[in-house]
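Right after this note come the structures.
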Structure I
Amino acid sequence: MALPKLVITDIDGVWTDGSMYYDDINQEFKRFNTSDSVGVLFLKYLEVPLVIMTGENTQIVQRRAEKLKISEVHLGVKNKLKLAKEVCRQYKITLAEVGFIGDDINDLELLQQVGFSAVPSNAPQYVKDKVDLVLQTKGGDGAFREFVEHLVFKYSSIETMLQLYYKEKNLRQ
């Protein structure tokens with residue numbers, strides 16, 4: 001497979017460890033690992049669009065996406081495969097040109113249909129058995145970054161990513 005023309009990511013269990021924290025006044029909290037933001041940056045450098053697709057319907061995910069300047073966010077998704085097909089039509093690509101990282105049973109159908117699929121190391125074994133790449137990292141510990149770095153190592157180089165980073169940040173002049 002070539003470099004994906006689009007990357008789709010789940011959130012809970014990938015960008016988070018899947019835990020949900022609630023306080024006494026019904027506020028919900030999630031812990032994100034900031035290292036995943038480098039994955040977003042590297043996809044930008046690779047010129048690969050990123051789409052968030054999650055079954056959760058929470059503004060916490062929307063806020064994280066806004067901070068990272070991810071414009072396409074789908075919350076409360078019941079059928080990820082169906083939505084992914086619609087997204088592919090918008091981008092004029094096929095599912096075979098998509099990379100997807102998910103982690104659980106609700107991602108399984110899409111994981112099996114895309115051109116490149118991955119899960120964190122703590123995904124259930126029956127999900128791991130059906131994907132292209134099982135990451136070394138657990139969900140919430142930088143799994144999304146590892147997924148993107150895998151693409152970088154295969155289709156570009158870390159040196160290229162660093163050069164683009166330095167140029168963008170006006171470093172090493």
Structure II
Amino acid sequence: MNLTALPINIEEIDYAELPKLQKLSVETFNDSFRHFKASKDFSNYTFKNYNYGQLAREMINPKSKFYFIYYNHKLAGYLKLNFAIKTLEIDRFYLRKDFEYIGLETQLLDFTLQKARKLHQHRIWSRVWEHDDSVLHFYKQFGFQKTTSRNFSLNGLLQKDLIMELNL
């Protein structure tokens with residue numbers, strides 16, 4: 001598919017778009033991870049992390065920014081970046097199922113790299129679940145390397161995120 005034939009827009013979102021962000025956050029998280037161990041605890045996780053109050057707190061944080069990506073004027077996904085001194089974190093990077101693997105991932109990462117360079121960031125990093133081979137492969141294609149790991153609990157099971165970093 002030729003991405004240049006159809007418009008791609010990446011736009012910073014504001015508080016007025018909170019309902020759209022909340023719906024998209026739950027949809028894309030569930031689509032990405034539901035098949036791994038769906039249970040009541042999984043629903044509790046999305047309720048806790050993607051409710052209006054939690055997302056509103058994240059949106060008003062001056063060190064965090066959310067962006068929607070549109071493909072052919074259709075909402076395709078979103079990105080959340082966290083900014084610190086000389087470091088940019090890719091906190092969330094999700095696309096809807098119908099928009100995966102058509103090059104929008106690269107568009108979002110290019111956008112992130114441009115933003116990091118413009119803000120004179122020295123490092124970009126992201127957490128990636130150790131079993132998400134396609135995302136790990138994607139980051140490695142751009143030169144990200146595993147530096148460490150962090151444990152987290154999902155569905156009451158101990159899981160591991162790999163920390164992937166890119167020095168600019």
Structure III
Amino acid sequence: MNETLKVLKERRSVRKYKAEQIRDEELNAILEAGTWAPSAKGLQTSVMVVVQDPETIAWMSKLNAEIQGNPGTDPFYGAPTVVVVLGDGEKLNWLQDGSLVMGNLMTAAAALGLGSCWINRAMELFDRPEGKELLKKWGLPETYRGVGNCILGYVEGDLPAPKPRKDGWILRV
């Protein structure tokens with residue numbers, strides 16, 4: 001089987017990570033894959049913010065859990081790296097463009113043997129005052145909106161088993 005198709009079929013959302021930080025070479029390769037995501041009209045409206053500071057990750061996780069309605073949990077599952085994907089909310093296809101970046105990040109992580117997972121509620125976080133403060137701290141305009149949080153790390157334990165594909169997934173008309 002083609003290696004790309006194999007990676008796509010074997011990638012899983014990982015929710016248990018080792019504390020060890022990923023290597024810079026791995027992170028850089030994953031980020032580069034994100035830069036090659038398609039974008040509407042080639043405008044490249046997305047931005048990736050790499051967060052590896054444990055305090056910032058813990059704070060973002062706390063806010064994410066509150067938004068989710070599960071305070072006291074860790075929606076980032078102890079991952080040592082979070083890549084926040086943001087899109088310029090003033091551009092028409094910011095959400096679609098950022099979603100393609102997220103897909104590239106997770107596929108590249110799987111190709112390198114790392115775990116990843118798309119963590120939702122980035123949109124809600126970066127629409128809140130706390131998120132606007134992070135944007136300001138990171139030197140980004142308030143027009144940027146959250147697409148997703150791509151958590152990355154070395155997998156603790158085994159990958160989850162694949163779920164069977166649903167019936168009726170494909171219609172040929």
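Tell me which of I, II, III gives 29 when you compute relative contact order in percent (Cα under 8 Å, 6 or more apart). So the calculation was done on I.
Once distance in nm of label points 7 Å out along Cα→Cβ at positions 30 and 94 is calculated for every structure in I, II, III, which label goes with the largest value?
Details: I: 3.2; II: 1.0; III: 2.5.
Max of distance in nm of label points 7 Å out along Cα→Cβ at positions 30 and 94: I.
When distance in nm of label points 7 Å out along Cα→Cβ at positions 6 and 22 is computed for each of I, II, III, the one that comes out at 2.1 is III.
None of the figures in this text is laboratory data; all of them are computed from the coordinates on show. Here the structure is a predicted model, which is why all the values come from computation and not from measurement. Cβ atoms are built from the backbone, for glycine too; each structure is taken alone.
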